[in-house]
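Listed below are the structures to be examined.
Computed from the coordinates by the stated procedures, all read-outs in this text should not be read as laboratory data. None of these values were measured; they are calculated from a predicted model. Cβ atoms are built from the backbone, for glycine too; each structure is taken alone.
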Structure 1
Amino acid sequence: MLFIFILLISYILVTGTLFNHLFKPVQPDFSHYFSPNQKFVSQMEGLCLIIKKVENDWAYCRAELNAFAPGPPEHIHEHFDESFTVAKGTASFLVNGEKIIVQAGETIVIPRGVPHKPFNETAELLIMDDVTNQHPSMTASFAYGLANIYSAMDKIGNPRSILNLLALAAQGNDFDTWDSKIPLGVQKALRWILGPTARLLGYEK
């Protein structure tokens, strides 16, 4: 039993150091990776993300949420503010536990570190798009993470499945989205530990 324990700890330390520090996942040149009108779809969240442009490591996107789309789980971003401008329909947001309604033509900016969740409570398509391009939607690295994880999460199906944790861990700690209900330090440690195994299992793409 002691041998198995030592072997497990050694595996975690060695693979964690190799995959998280010496051979970290290399992100592409976002200006070449993304193209205008490129789409990324999450069936589970009822969301379609359309890239408009990428500029100075920021992504300008159009987001479409289907009727009664649940949207993503409540989450936070550690390093960037997130901007949403409603172009069509009525958006609902859970922000720090409080529901906020945003109408067409209005903008809401979620500061970094604030728990939030956009969703659609209506029977109409919800479109969020800053047509003036004054406010970037998200960092390009975050958009890249979403592009990688959406299909994996749709295959898993259950948003609370442990397999989703593996899909997130495969993206590493640079993927700046975190469950608002779990301490940030715990999530970072789990991604550090599980990330190498998740990548070996093919969850990175």
Structure 2
Amino acid sequence: MFIVIDGIDASGKSTQVELLSWELTRLWKTVKVLDFPRYDQESSYFVRKYLNGDYGKNVSAEMSSLFFALDRFDANYDFRDDMEKYDYIIANRYVSSSMIHHGCKIDDITQRGIFLKRLQNLEYKICGIPQPDKILFLSMSFENNQKLLQKRAYESGTTELDLHERDTKYMRKAWQTAHDISAQQWWILIDCEENGELLDRESITEKILRCITHP
């Protein structure tokens, strides 16, 4: 089964991928983890320059999404053959991430819908990358997400944020777009809150585990 865990920046994707992989391994399942973008690979050259702000803030959704698509296209040749070798392949971000972060650049709902269809056609049809069986979206309030972003910066001991993270207006648009798209797509929403408070990471993992181990 090919699973994607997605959400906006600092929503806990990496943590949940790690915990989910551990839990599945405990169940004697074979697991392969993918992490996008692949910053240590040459295929992410344009991604890194874009997120560093080298191309400015006004790169179109069509252009910026292409940078990430090419990285996944290159990765496809590394993991496609593994699809039948593992019980679970878990990706931290995938095409859904581009739908969120580049789709939010387009305010007109009709034009955004056209962009999303073109993007999926580019990635799944033209580039031919595998489609996931399930996309799990980590859902939380924008306020709690911003708290996690600040916490991550503090714990990592750095104040350096990428082009998206340092733009609060952009992040709010990404958050809203993510929830709009998730309601229109077949993504599975994982509610990471209870009564407005964030759940502990283990409770979120339990929710995810139930979603993927039960039809």
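Structures 1, 2 were shown, and P(r) over Cα pairs in 10 Å bins from 0, in percent at 9, 33, 36, 16, 5, 2, 0 was computed from 1.
When FRET efficiency 1/(1 + (r/R0)^6) of positions 77 and 141 (r between Cβ atoms, R0 = 25 Å, to 0.05) is calculated for each of structures 1, 2, structure 1 comes out greatest. Using mean count of other Cβ atoms within 10 Å over residues 93-100 as the calculated read-out, with 24.8 as its value, let me know the right label among 1, 2. That value comes from structure 2. When helix-only ellipticity at 222 nm (-39500 (n - 2.57) for each DSSP H run of 4 or more, over all residues; to 500) is computed for each of 1, 2, the one that comes out at -10000 is 1. Comparing relative contact order in percent (Cα under 8 Å, 6 or more apart) across structures 1, 2, the highest figure is found for 2.
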